[in-house]
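These are the structures, in structure tokens.
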Structure I
Amino acid sequence: MTAYPLFTAQKPLRIGTRRSPLAMAQAQMAASALRSRHALAEAAVILVPILASGDKIQDRPLAQLGGKALWTKELERALSGGDIDVAVHSMKDVETVRPADYRIGAMLPRADVRDRMVGAPSIAALPMGAHVGTSSPRRAAQLLAQRRDLKISSIRGNVATRLSKVESGEFDATLLAAAGLDRLSRPDTGHAIEVDQMLPAASQGAVGIEALAARQDLQTMLSAVNHAPTFACVMAERAFLEALGGNCHSPVAALAVQQGAEIWLRGEILSDDGNEKYAGDIRFVQGDVGGPHKLAEQLLRAASDRVKALFGA
């Protein structure tokens, strides 16, 4: 255990986080891990809530507003400005290509990677022509691949807002990440969809802690709470996304699992209407950066020109 006397009640470690209930819950998890690992007093670690652009604008899909940077840019501006020491992110919301000034120094142990259906016990149980709310191109394409009769519309807002829209009848159902529901103490909300039926988004269920790359003291501090298997798997999924060259409009799913010294990576790319799906998997030695790239190349080779265009290929 390394002591960090620099951080005290008078000069606490400042953790930047979005203001949403889920983001605050995840930041509390990071704070607890850092306090425990480094024997810091309760008051020596504080949360600094910051309003992200993605939380300000709720009437349009994220992909139309500039993508994942909407969740991270204010936090990273606060890092650069010295207003916070570290930032906590859902890794699913972190852009694949990162500015060199920032570095994810740790990831907490990954939670449930599955999606949950709220409003029906399963995809098959949805009524004919059901109206499903999701702003995720991946979820929309995966649903349409299985049920072409469904009506898919954009839904924005925090978890409580989305649930209320189903309860009010505005939507028949929606999909939410199981990890987020669990972290908000809603373990019984919705019905889990197994990954064999709906492969999750890359990095789903993972929480990352970021600091300035130049702050080696903070990077060392974060490394002590890093969960190495989660980090290895999430980085493999992110390398797969980078190799594909997709963006927030691109329907893509990925899941890596550590199996001994190897990583088993599954991936799929789809057309936005779900009519086409190309899936595959690869096993490679942990740390082999070429493995995820090989899978991406394999899927793009098999894909139609229409799907390749969604990934800039």
Structure II
Amino acid sequence: MEMKQLLTFKEAAESLNFTKTAKKLNFAQSSVTAHIRAIEEHVGMPLFERLGKRLILTEEGKRYKHFAEQMLDLDKASRTALQGEEESSGTLVVGAQESQCTYRLTPILKTFKAKYPNVELIFRPAHSEDMAREQLLDGTLDVAFIMDTAKPCKSLIVERLVEEGIALIASPEHSLHQKKKINAEDLIDETLLLTEAGCSYRNILEHSFFASNIAPANKIEFVSIEAIKQCVIANLGVALLPTMAVENDLKEGRVIQLDARFFTTPVYTHIAWHEDKHLSKPLQAFIDDTRKSFQALVH
């Protein structure tokens, strides 16, 4: 039995006219008859009878009208309650790299929490773009920030937000600081301070080395951008990092940007979610707030 059948019965019980019921509900009269018949089969007894040209409720129909009204009211109340809960509470699981969490998400979170203070936000590290995509596809994440080159992904909606600057940085005391132009070959004997495998800007560096047919041997891998920066400042090596992560360090002279031109592939920050994901009001608001925040970066 469906709610539309109950609604048909309630309207017919009040108007005692199937033609008027069909017109009010915008149904065909045959649909009204079918709905009433389905309910009568469900309860196992007639709810209407005809006396001449008059349609009246049976005694069972009168009693059932009361229950039908209660069921319709309960259905309306449950949907209203669920919609209210969706608007005011719940959980959003967001995947993001450390650089996004540290340098980009603060204004977004401030705006979002002002609207939805009772929605719990859980941030999970997405150390690689492939990891973020996998977790979106299996439902572990509701939404994710992906920093990568422009490439499509089946079953995901991937929306570009902004092109990211990438900087090869070193200590002001590093021997390369006076060299006007840095080629991939200049780094073959340098210690490379790298983020985890699968990270977009590490991929760019490694692809550049592969294209130049070189293989630097001195590498140290970190899980933290801040740790990498501190090692660069201590002159322990060079690193390729998003400009947003080193902007203040460059301004204050703690690190310098080397004039490296051997990597040209653009990198973008995207926001992504599964194409079948139900966009609750909080999730839609988070996506909208993200768009507005990133639009401010390019204007």
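Computed from the coordinates by the stated procedures, all read-outs in this text should not be read as laboratory data. Quick caveat, the model's predicted, so the values are computed rather than measured. Cβ atoms are built from the backbone, for glycine too; each structure is taken alone.
Numbers for the structure displayed
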item	result
Computed 3.5 for distance in nm of label points 7 Å out along Cα→Cβ at positions 75 and 283 - originating structure among I, II	I
Label whose coordinates, when distance in nm of label points 7 Å out along Cα→Cβ at positions 155 and 219 is calculated, return 4.1 (choices I, II)	I
Computed 16.5, 50 for Rg and Dmax of the Cα atoms in Å, for residues 99-146 alone - originating structure among I, II	I
Origin of the value 8.7, where distance in nm of label points 7 Å out along Cα→Cβ at positions 51 and 251 was derived from one of I, II	II
Kirkwood radius over Cα pairs in Å from the coordinates reads 20.2; which among I, II	I
Entry that produces 0.93 once Rg/Rh (Cα atoms, Kirkwood Rh), for residues 115-186 alone is calculated, selected from I, II	I
Which of I, II leads on distance in nm of label points 7 Å out along Cα→Cβ at positions 107 and 139, largest value	II
Test item: helix-only ellipticity at 222 nm (-39500 (n - 2.57) for each DSSP H run of 4 or more, over all residues; to 500) calculated as -14500, pick one of I, II	II
Per distance in nm of label points 7 Å out along Cα→Cβ at positions 163 and 259, the highest-valued of structures I, II	I
